[in-house]
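The next part holds the structures, each set out as structure tokens.
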Structure I
Amino acid sequence: MTGQETVQSFNVLNYSGLLYNKADTSTPFLNLISGNVKYTNSVEFVCGQYYTSEEGVIPAISETASLTAPDATFVTRSQLSNVTQIFMESVAISYAKQSNMATLSGVNIANQTANPQNELDFQVARKMEKVKRSIEKTFIQGEYNKATADSEINKTRGMLEAITTNVVAAGGKALDLWLLNEAVADIKTAGGDITNIYAFVNTNNLLQVNGNAIEMGMPIGIAKDTEYGIQVRDVVLPIGATIKLVLGAFIPEGTALIFNPKYIGPVEQPVPAKGNFFLEELAKTGAGAKYQIFGQIGLDHGPEWFAAKITGLSTTFTAPVGQKIVTVASE
């Protein structure tokens, strides 16, 4: 341990009063897929197999030709895989700090106590918040790499990189219901399941869709909490599917992510006899304690054609004028 990395009495002061977090700690994607967790004892894991059915044709076979069987054909299969990667954090606290929690800084009023009262518990909880947010960002934006040596880094493939089939290029347009409809239609055409579709957007995209709905006179459901603790808005698209609009985390500017969480899940790689994302104390080097948090996890993104992404969206928002667009058919 060194003084720079260790929680001590004068670099982390004690205060009284309620604690408020200024940072965003939400993990909506993890919330949605957490019920599909899997476990592996291998860095590389299988996300499934895929094949492409033969295209239907209009036969042109005469009676005479039918006396000879056609040449045989076959359908090949390929395997989808991804890797887990390491997430690791450390916390170090001096003995002097642990025994000095009654010394308050700032406004001192009689009978007040430090909040928190246990520095280790507070620091560990904050590190776990960071780990969860890091996993959320990785599962959205992660770029795949499979290590071939101990010094190389395994990197799990995130959703945005995984999706290659259903990519809608917006060409600078603002996100609207028709672009969402096109993305969902692409999933349907590719053979995907559109019965439980979510659209993760950033703040600007959410404003764009709501503005478009106002102009078109189309309803967007009142924001509500689902069983996953995520605020969603139901949008009925022209294709007939209901898409659940969510303010996601780590969605890049100009991008929207559409997916079905039923086919996606985290894959954990536990350490024998320790589990995954465990806290353990490290060797002593002086008058303090150092702990590490260690875990390995990857994303099973499932069949990528069951999801879609919209790219090249406008990154500026133009507020609607508050008027509906009315189309009158001429006779």
Structure II
Amino acid sequence: MPTTGLHADTLQDAVELACRAPSFHNSQPWRWVLGHGRLHLFIDPDRIVDTDKSGRETLISCGAVLDHLRVAAAAAGWTATVERYPNADDPTLLAAIDFTPLTLVTDAHRRRADAILRRRTDRLPFAAPPDWESFDATLREAIGDSGALLDVLTDDVRPQVAEASQLSEALRMYDSPYHAELAWWTAPFAAYDGIPPTSLVSAEESDRVDVGRSFPVINHQDRRQDLPEDHSKIVVLSVAEDIRANVLRCGEALSAVLLECTMAGLASCTLTHVIEVAASRDVIISLIAQPYPQVVIRVGVAPAGDDVPPPTPRRPVADVLHFRV
């Protein structure tokens, strides 16, 4: 048990909610261990996606789940204090977390935790987000001093972003391991991980989104036919120095951005394929004048009345949280 008095059931509930965080192909490459009065976040080596050679996607995913944990803990009445990379001899140990009672749980704490459950990765076309200038300030405040850098691309450079997206896909056209991996993570029989058919799009829907990763397409009724093209804003998160600690913090900033979007009633879709290939990544670098972009996010409005897809599957909390005496 934590020395702070946090009950095991409360901790388990917080971890379970935190694990709703987005991850690369919904691989959920994390493992939590409670021991010596602290909660520890580890990379789970068995969950690393094969094509994530640098480990960047894994760190971003784990950063997102770490920030989600802080949000979940606050809603339960606890402040989570994070020490990142507490053991230099173990690169899989990303963080150690202590908990202290929170003086007051506010409505804002509860709304942010509720946003974890409401957030979805939406691959369909979006309408333009309203009053972007005001929301831009909200996003910058949300990432605070995380060390992540936020750029919003102007509409006039969108064709270049679309070309970078298409270039990334073209350069992988004959990459058999990459396509085999996509097929694996989108297989319809997955129970606890991967991307289910309900989260994928048809060929017609995909054609109306100019900046998006190509997944195996599914057949169903064409949705959002009143949106012939995507009008999302394109947000890029970067780091000033390409080191592991910064990439982890960038994942935490990604979590903050996605939850702010959800609370504002905006839809979002996280994209990394334009960063994974050097040629397309160079296009993004030229547009933001930042040397180390990490993740691209589409932000926009999903039409009111749209059916909300079911949440993507997650591993049972018993598989990801372990208690060490």
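We did not get these values from a lab; they are worked out from the coordinates using the rules stated. None of the values given here were measured: they were computed from a predicted structure. Cβ atoms are built from the backbone, for glycine too; each structure is taken alone.
When helix-only ellipticity at 222 nm (-39500 (n - 2.57) for each DSSP H run of 4 or more, over all residues; to 500) is computed for each of I, II, the one that comes out at -6000 is I.
FRET efficiency 1/(1 + (r/R0)^6) of positions 107 and 123 (r between Cβ atoms, R0 = 35 Å, to 0.05) computed as 0.90: which structure among I, II?
I
Here Kirkwood radius over Cα pairs in Å was derived from just one of the structures I, II, and that gives 23.8; the source is I. Structures compared: I, II; top value of Kirkwood radius over Cα pairs in Å, for residues 99-194 alone, i.e. the largest, recorded for I.
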